[in-house]
Structure 1
Amino acid sequence: MESFTKSPIFIVGVIMIGCTFNVITFELILNQYKKSGSLVTVAQFLFMSAQGLLQNLDIGKTESGSLKSVTLKKRSTPLYFHLILVSLFFTQSLINNIAFNYDISLPLHSIFRSGSLITNMLVGVIIFGQRYPRGKVISVISITVGIILATYSSSLDTGKVFNQEIDYSKWSFGIFILSIAQIMAGLLGNLQQYGYKHYGKDYKENMFYCHVLSLPFFLFVSGDISSALEQFNSKPILWVYLLLNMATQYVCVSGVYRSTLILGTLTTTLVITVRKFISIIISLVYFDNTFTALHWVASALVFGGGIAFSLSGEEPKKEQTKQKSQ
């Protein structure tokens, strides 16, 4: 049974099912109250922290079997490094969720977030001195063009987002903060790779500390959370959607962490890219979001580029050189 849970089929299935249904439940919430991002994020982080705590406890027992001590397991990664990752992880997660407050549709959101490959490469080149194969560079250019087309096409849209008219001053700010989030995601991805290389690949530890150390930061958005709670209490169905969202978030995130550890970063990127495309199709069919011919061209460029990126070679050249010399 344990070998099956580590098989590619199982891991890919977990990501596809968990992440896709997570997006569906999130859009169900947003259609009822689009400013739910902060509440959804803190609920997800609380659930992931509680689950992670159980997996990171070291329970000592006496010879007779009675409880002796309960402590956290020894960390493989220094606390200061976890805090660096947490600051990036929390901020970009929160920004990605509150972007919906600014009339960003879910399909555009999914396309735009695929730009993390662009920022990941740029940060790798500028800060970490990495060199990428030509195929990856071409793939990233394709993704960049696709995101520009999708953004331009959405700027011409006169429809509604989450059952409300689009305010383009708000929409422009939403695009701006999404851009900031993708830069953070690129830096986070490179730092995570650095951490895996130097401190080991304990994904359960990384999941736990990334979520639990983020919790105090939610004090900065307590007003948004309070407003969302009032809406949820007036519409009980939202609590059902939130519980489903929390459960599927755990399945999704644990699947991604496990995939990165067992299948590698490139395969994980490929799986996530395909999953995002499936989520867009569901969003268009079920939630009747506006999607023009230009959006379809943009999607082909973005997701085609994402798949090509994953299939065009292995790690950056500098990383390969280092590994050979060790």
Structure 2
Amino acid sequence: MPDPFSEHVSSPEWLAATEGRVRRMLREVGVRPTGPLERRRVRPWSTQLTIATDAGTVWCKQNHPAMAFEARVQAVLAELVADAVQAPLAIDAGRGLLLMTDHGPSVAERGQVTTDVWARLVGEAARLQRSLVGRRTDLVGAGVPDRSIRVEDRFEDLVELLAGLPAPHPARLVDADASRLRAAGPAVADAVRVLADSPYPSAWNHGDLHPGNAFPLADGVRLFDLADGQWANALEVLAVPHDWIDRQPDLAWEPVRDAWAAAWGLRPPTAEEWRSMRIVHAVNRTGTWTGVIDDMTEPELRRWAHYAADELLGVLRHAGGDYADFS
């Protein structure tokens, strides 16, 4: 069997081969390396490295095959919405290799993240979504997963996938949870219907929108770390911001939600629409995790694999949640 992704990209052989490839890519765009390729971080889904050049620090990101589309999507978005994402310095789309010049500290690293900062961030994300509504073919063609279709079928497949894992596996659904999820099929179908009837269209979703994945400009922000992106109901982009803000008692959610809706020119979601989005988002987010759990080391499985089951069990939590005071 092939080595797990993190072990593969941690090997001296991979580093040497990648350094040679990165140096060639840099020369092709007129940039001269002035130092070695240095590893910064390794995760089961990507590794990040840097190399000093005569154009400053260049970041190199190699994604897991399940997320290799990020390099191509970065390039496509830079062409479609140049003010919203940074243009890559170079990409190797076939390998999922992305080279970017250093953009400086993120929004999160620049200082205190207030409710107003969050509101501006989700407002910018909404404007980006609106500008891309008609670009499904471009983005799905670049590799963005289309989660706007077959939600009910994917839900059933995910339940059986996780229920069928061997007993020691951290992502395995225990029998009782699997049974409860199988019985939740009608709730998922109803959530799909509610979103289809809502005013919110399908659009590109960043997938992990928070201040650590954006850097500030004088007139807005630019988003990065696009490998969690999906094509899905536009409302889903608010799931991650909501959960971040919900854990911080000094922040308020309503102004952030309303900033997103205002940027769309639409009303805020109703309680039923929000519940439905969270149910569908739980299905879609599970699909992101299952793309990488088969390629983890044993320690990585213990640390991260449970998130796949946790996300899918979110279908039950949100189906039974009390959102009466949400809207």
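Assuming 3.8 is distance in nm of label points 7 Å out along Cα→Cβ at positions 9 and 105 as calculated from a single structure, say which of 1, 2 it is.
Label of the originating structure: 1.
Where does the value 38 come from, among 1, 2, when relative contact order in percent (Cα under 8 Å, 6 or more apart) is the thing being computed?
Computed on structure 1.
With distance in nm of label points 7 Å out along Cα→Cβ at positions 169 and 257 as the yardstick, tell me which of 1, 2 scores highest.
1
Out of 1, 2, which one gives 1.7 for distance in nm of label points 7 Å out along Cα→Cβ at positions 177 and 289 as computed from the coordinates?
1
With distance in nm of label points 7 Å out along Cα→Cβ at positions 201 and 249 computed per structure, which member of 1, 2 shows the largest figure?
Once distance in nm of label points 7 Å out along Cα→Cβ at positions 201 and 249 is worked out for each structure, 2 has the highest.
With distance in nm of label points 7 Å out along Cα→Cβ at positions 129 and 273 derived from the coordinates and found to be 1.0, which of 1, 2 does the value describe?
2
Quick check on the output: -25000 is helix-only ellipticity at 222 nm (-39500 (n - 2.57) for each DSSP H run of 4 or more, over all residues; to 500), derived from one of 1, 2. Which one produced it?
Matching structure: 1.
Quick check for you: by percent of Cα pairs over 15 Å apart, for residues 97-192 alone, which of 1, 2 is greatest?
Checked 1, 2; max of percent of Cα pairs over 15 Å apart, for residues 97-192 alone sits with 2.
The numbers here are math on the coordinates, done by the rules we state, and not lab data. Source: prediction; values computed, not measured. Cβ atoms are built from the backbone, for glycine too; each structure is taken alone.
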